[in-house]
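See the structures that follow.
We did not get these values from a lab; they are worked out from the coordinates using the rules stated. In this text the structure is predicted, and so the values were computed from the model without any measurement. Cβ atoms are built from the backbone, for glycine too; each structure is taken alone.
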Structure I
Amino acid sequence: MRASAAGLAVAGAAGARGAWAQAVHGPVVLKAGPPLGWVSFTKGVDAFAGRDSVVGAAVLLLRSGQVVAHHEYGDADRAAHQAVTTRTLFHYGSITKTLTAIAIMQLRDRGRLRLDDRVVTYVPELRLVHDPFGSIDSLTIAMLLSHAGGFQNPTWPYTEGKPWEPFEPTTWAQLVAMMPYQELRFAPGSRYGYSNPGFLYLARIIESITGDPWEVYVDKNILKPLGLEHSYFGVTPYFMAADRANSYAVERDSGGRISVRALGREFDPGITIPNGGWNAPLTDLGRYSAFLTGAPASDTALRRLYDTVLSRASLAEMWRPRYPTAADPETASAPGETVGLSFFEVPHGGTTFVGHMGFQAGFRAFLYINPESGAAVIAALNTRNDADPAGSQAAWLAVRDAALDLIK
């Protein structure tokens with residue numbers, strides 16, 4: 001069990017980049033006490049992790065672009081006796097979708113597309129999907145961004161758990177070959193229904209317009225400008241591999257015995273990277289949340305940098321509610337929760353927070369900001385609980401809600 005707190009100023013583009021690099025690659029020096037409620041919160045995180053057999057976890061808290069506290073628990077790799085630190089590389093699953101959405105908004109703002117454009121203009125292969133509600137030509141880019149396209153949730157819905165089956169589809173050709181055997185679940189634009197494939201089609205749009213692979217476009221237009229120097233997709237770069245967290249599954253055998261199985265440090269997300277392939281230390285997610293909450297009014301250089309990535313007006317547009325999430329019977333959501341353009345709006349304790357959760361390959365994570373106060377909280381785990389998935393998810397959401405209380 002390990003915990004600590006720190007203050008790091010994000011002051012100017014170049015200075016910010018150096019400060020965050022120091023946070024990842026060197027010890028963080030405590031300059032102030034933790035915020036009110038932090039000690040109680042971290043005790044709650046540790047209690048949850050112990051009950052849920054979580055191997056490793058970490059939390060980061062920011063205010064006005066400054067890291068004010070962080071907390072680490074357990075091991076990045078149990079067998080190697082490797083503790084979770086500020087360098088540990090977690091996997092963030094569906095939080096990646098916000099990168100895809102920001103890329104689409106960049107292209108909109110640059111006049112390369114419109115949100116009401118028909119998706120089949122860019123992805124004509126989708127006409128192979130059966131649409132019992134009319135013509136799939138009515139599907140727009142905005143609908144995909146808001147999970148209102150009508151597509152199914154699992155990206156690979158035909159798996160039977162065979163050892164030879166891929167973790168996710170590996171090529172675009174595989175997805176296209178499956179399209180004639182799929183149909184829409186509801187009429188496009190009629191309601192919310194969470195869908196991973198929708199973000200693969202958005203990535204295809206980005207690639208068709210720019211000529212860059214999704215990973216290259218995002219690196220050039222989001223990661224590099226924001227200084228997210230330790231974020232990557234797919235297999236971990238060799239020079240960073242020592243910091244990669246292993247992932248784990250808590251399982252119950254036929255005799256009722258609980259065990260924790262290592263799933264491995266690496267896995268191949270295949271073509272599904274645009275909906276869930278982001279890997280990074282929490283400090284990179286902290287820099288990303290600082291961009292989302294905005295630069296101080298006095299820091300004109302940082303404001304210009306952030307506006308180059310995406311304007312505040314476009315970010316606010318992404319956070320504007322479009323569909324209530326309760327309309328999807330397969331998705332558990334908080335009362336009153338809505339979705340905008342990829343980002344979710346979560347009402348809690350009289351405040352509406354904006355963010356996203358992620359679940360993939362044993363990893364769990366969330367990132368939420370308070371647009372009014374400029375505060376943000378990010379958390380990541382390297383363990384899923386298959387022995388009690390419903391109970392574990394309810395407990396994880398309770399941790400999420402306690403985290404939201406810290407950033408009111």
Structure II
Amino acid sequence: MTETAAPDYHQMWAELGLDLPTHDALLQAVGSMYGDAYLTQANRPKGTDYLDFVLSEVHGLRIKELADFRKSGGKVFGTFCLYVPEEIIRAAGGWNVGLCAGAEFAYDQVEQIMPRNTCALIKSATGFKLAKVCPYFESSDLVIGETTCDGKKKAYELLGKMHNVWVMELPQMKRPEDLAMWKAEIRNLVKKAEETTGTTITAESLRAAITEVNDKRRALRRIAATCTADPAPISGKDRLLATQVAFYDDVPRFTQMMNALADELEQRVANGQGVAPKGAKRILVTGTPMALPNWKLHDIIEKSGAVVVAEEMCTGSRYYTKLVAEDGESVDAMLDDIAEKYLDINCACFTPNQGRIDDVIQMAKDYHADGVIDISLQFCGLYEMESHNVEQAVRDAGFPVLKITTDYSMEDVGQLSTRIEAFLEML
């Protein structure tokens with residue numbers, strides 16, 4: 001077989017205004033991290049080859065697809081959070097992509113405009129923008145923010161001085177009056193999306209977009225469902241990666257490839273084939289979302305001999321478990337369905353948030369977890385504050401809990417490994 005040289009994307013990156021030497025260093029570091037975390041795994045499903053390919057081209061081929069789409073007149077919307085409905089953007093003819101975060105970058109620059117004790121997610125996203133190393137940011141015609149926390153909503157004011165940013169107001173309670181306000185905000189997003197793309201959303205386009213995004217979620221649900229089996233047919237790392245990629249990849253292509261992976265996993269379950277020995281300790285992870293390329297916690301847990309069987313987080317079950325109703329007959333009815341689905345996501349920004357605690361306990365039962373690990377990013381007041389109630393309720397339900405606070409650095413890997421290994425031994 002003759003090997004072909006990898007495409008050189010430097011001209012494309014330069015046209016986007018990236019800092020090329022710094023960006024090259026970033027790609028090298030992420031590639032090394034990925035190889036150590038993912039390519040060292042034994043007995044991986046064949047379908048994960050697609051995830052490897054996507055990561056190898058995450059700043060290459062996918063960015064070229066976005067560039068070609070924009071050259072043809074298409075508009076790209078960058079988002080940080082799953083509260084921004086993909087269905088509306090797609091119905092208006094746009095594409096949406098997740099933005100860079102999940103690693104420490106340019107914190108020295110960030111701390112010139114933000115407090116040092118800002119949460120890692122906000123600092124990371126801002127650092128990627130300031131350092132000019134996120135091609136998704138630079139490919140976005142509009143960045144849509146959301147008021148999920150005080151830190152984010154103030155960060156969007158700062159980012160708005162560097163990029164075209166528009167912010168959605170997310171209610172912090174789930175009363176009828178909050179839902180009414182959210183329905184109005186969803187319609188504001190429709191106006192903004194139509195204004196940006198120049199395309200009017202129709203009942204036909206919205207219905208198609210709802211089905212298309214639901215199909216993506218259904219594929220991820222199939223993958224997750226296989227992990228109720230013992231042994232689990234796929235690692236938590238690979239399942240986390242699939243959800244992370246769902247925020248970036250082409251929707252129909254991703255859905256097709258994830259359904260193929262689900263077919264393989266279902267066959268592996270039937271054959272009793274797993275990525276860890278039968279009886280390996282089964283862990284449910286809950287807490288703050290893990291933005292690409294944050295795989296640290298899953299990597300430590302699984303290299304310690306356990307397997308992460310489920311995630312109750314935005315880069316997990318909250319993303320794909322609930323679907324938008326598909327029986328709406330008018331645009332207004334479908335927009336109401338979208339509003340109701342998205343407000344039903346149990347983020348720590350809501351008060352009260354008993355739904356999240358109920359989800360954690362039910363998932364621990366459904367996935368036959370031996371223990372729960374609750375993770376908070378350092379200086380994330382929402383999840384740090386909520387962790388006490390989560391821990392108490394999960395213990396009362398009979399599941400051991402380990403509470404971890406960390407950031408994106410690798411400095412605490414040794415300490416975390418020791419704590420997690422001790423937790424697994426206790427199990």
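Hey, FRET efficiency 1/(1 + (r/R0)^6) of positions 152 and 208 (r between Cβ atoms, R0 = 30 Å, to 0.05) derived from one of I, II reads 0.45; which structure? Derived from II, not from the others. The greatest value of distance in nm of label points 7 Å out along Cα→Cβ at positions 88 and 240 among structures I, II is that of II.
To which of I, II does the computed value -16000 (helix-only ellipticity at 222 nm (-39500 (n - 2.57) for each DSSP H run of 4 or more, over all residues; to 500)) belong?
Working: I: -9000; II: -16000.
Working through the options, I get structure II.
Between structures I, II, the greatest calculated value of distance in nm of label points 7 Å out along Cα→Cβ at positions 296 and 336 is seen in II.
With relative contact order in percent (Cα under 8 Å, 6 or more apart) computed per structure, which member of I, II shows the largest figure?
Details: I: 23; II: 17.
Structure I gives the largest value of relative contact order in percent (Cα under 8 Å, 6 or more apart) among I, II.
2.2 is what came out when distance in nm of label points 7 Å out along Cα→Cβ at positions 344 and 360 was calculated for one structure; which of I, II is it? That value comes from structure II. Largest in mean count of other Cβ atoms within 10 Å over residues 256-263 among the labelled structures I, II is structure II. Once FRET efficiency 1/(1 + (r/R0)^6) of positions 200 and 280 (r between Cβ atoms, R0 = 30 Å, to 0.05) is evaluated on every structure in I, II, the highest one turns out to be I.
Here distance in nm of label points 7 Å out along Cα→Cβ at positions 224 and 392 has been calculated and equals 3.9, so which of I, II was it run on?
On the way: I: 3.9; II: 2.7.
Corresponding structure: I.
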